[in-house]
1. Looking at structures P, Q, which one was distance in nm of label points 7 Å out along Cα→Cβ at positions 16 and 64 calculated from, given that it came out as 1.9?
2. Could you tell me which structure in P, Q was used to calculate percent of Cα pairs over 11 Å apart, for residues 8-47 alone as 72?
3. Consider the structures P, Q: one of them gives -10000 for helix-only ellipticity at 222 nm (-39500 (n - 2.57) for each DSSP H run of 4 or more, over all residues; to 500) as calculated from the coordinates. Say which.
4. Given 3.2 as the derived value for distance in nm of label points 7 Å out along Cα→Cβ at positions 40 and 80, which of the supplied structures P, Q does it correspond to?
5. Assign the value 6.4, calculated as mean projected area of the Cα convex hull in nm², to the correct structure from P, Q.
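Computed from the coordinates by the stated procedures, all read-outs in this text should not be read as laboratory data. Values in this document were obtained by computation on a predicted structure and should not be read as measured data. Cβ atoms are built from the backbone, for glycine too; each structure is taken alone.
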Structure P
Amino acid sequence: MSALTITTRDATTGPVLEIAGDLDYDQAPRLRQLVATLSLEPGQCLVLDLSRIRFCDSSGITALLVARNHAVAAHADIALVAVPDNTLRILRIVGLDRVFTIHPALDTATAHGPAARGTSEA
């Protein structure tokens, strides 16, 4: 098991969470708790950079959905970035690739303009 680390930074489009390690039953509550403390403005985009996720189980998927619900409640968007193949496969199987905007790289998720936020590039 790999400990979860979450680094938060601001982009012009909104907060970016860089998530590394295992997003599993033991660690997913940390992401849920952090997301609950984020102040999102309408029109912002919460970006979750998953490029360094090593493992994601159903608790991790639930934490991603909690983040999405938080963004939607704030009238903000959410985007997943650099989703590892094994996690992307799970998202596709359960249909969540149609719920989340997915970008191959961070720069496409934090680009200006509504077109950058509204496309799925998985």
Structure Q
Amino acid sequence: MSDAFRTHGAFSWNELMTTDPEKAKVFYSALLGWTLEEAPMGHTAYALVKVGENPVGGIMGIPPQAPAGMPPNWGIYVTVDNVDESAEKAAALGGHVCVPPTDIQGVGRFCVISDPQGAVLSLITYFPK
């Protein structure tokens, strides 16, 4: 099996942004048997979602800079070799860069794009470990 954190084009992370992270953590851990590990991310609380010992995603509150009225949503991350180049390519192909390439301290560099039809996807280049 390939390493999704290093393979260009691989789905590598899933993240819930919600209005009530505590209720979401209770719901999903009871429903799916997930274990949760608190992992503060700078200015916000963040819970790593684990299946067994493997981190597969995270749960966090909707950030203050999000568009007003943004509903709770699951975001999907796809690994790319170079997030800056991929953001430029997405725009050139008719997509839109919703969040420009930005560093996540200790994790990687990400951006959020939408395709020409409006579907949203996060792209990420993980920092070497």
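1. Computing distance in nm of label points 7 Å out along Cα→Cβ at positions 16 and 64 on every structure in P, Q gives 1.9 only for P.
2. Answer by label: Q.
3. This value belongs to structure P.
4. Q
5. Computing mean projected area of the Cα convex hull in nm² on every structure in P, Q gives 6.4 only for P.
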